[in-house]
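Take a look at the structures listed below.
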Structure I
Amino acid sequence: MDASTMRLLATSLAIAIGALGPGLAIGFIGAKAVEAIGRNPEASSKVQTMAILAIAFAEAVAIYALVVALIIKFVP
């Protein structure tokens, strides 16, 4: 394989692996938030706030992976 092919492979692996973890985390956070609200509807505003914050932090990891993938692709 030449350098161009290796760079494209590294870019695709960086974003694929980097998006897998946050994707799973957001799914688990959403599932547990719905479960918690179902068990205790009075606490829905607190649970919703905490879930949105947790999802935002998980999404930040995916954005970092995107930045790394773009650096691999465009920086010589």
Structure II
Amino acid sequence: MKHYPSKLVPAQATIVEKFADTAFWAILPNGKKTVAFVEKKKAHLRQELQPGDVVEVSVCPSDFDRARIDAKVEGKA
């Protein structure tokens, strides 16, 4: 059985569009479009994030299709 790295990789992404209460389309630095999710503990970001905002995300190195939004990068939009 192949084991994948369990460590998440930090990255920045740019919000493109909100498509659900907790989910956004975002673009990673490599140009890959990903689904970026906001966890309950970061619920304040759900209403705050807008297209063009830059966010800190965590992604699994074996699956760049999903990312967890950790914070908004202040001063970038």
Structure III
Amino acid sequence: MSGTIGFKEIMNGIKDGKIKKVIVAKNCPEDMRKQLGDVKIEVFNGDEIQLGTKLGKPFPIAMVGYNDLYTELK
């Protein structure tokens, strides 16, 4: 499963119509969430560190974007 990480990359993907769904950590700043617009937002039941770990990354991740509405974290 490959998603887009990084706020700027996700925002560019939304503008280009490539990002349809964004999964955000439960402690993701509210002002970042508000900027996502009309894409489907799903809240991950964990913080940024746990989301990073779930995605196999050694750093915290506030959000990850996907081009498929039905993608789920496994």
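Computed from the coordinates by the stated procedures, all read-outs in this text should not be read as laboratory data. Source: prediction; values computed, not measured.
Computed values, structure above
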{"read-out": "Label whose coordinates, when helix-only ellipticity at 222 nm (-39500 (n - 2.57) for each DSSP H run of 4 or more, over all residues; to 500) is calculated, return -500 (choices I, II, III)", "value": "II"}
{"read-out": "With relative contact order in percent (Cα under 8 Å, 6 or more apart) derived as 41, matching label from I, II, III", "value": "III"}
{"read-out": "Answer label among I, II, III for the case where P(r) over Cα pairs in 10 Å bins from 0, in percent, calculated from the coordinates, equals 19, 34, 22, 15, 8, 2", "value": "I"}
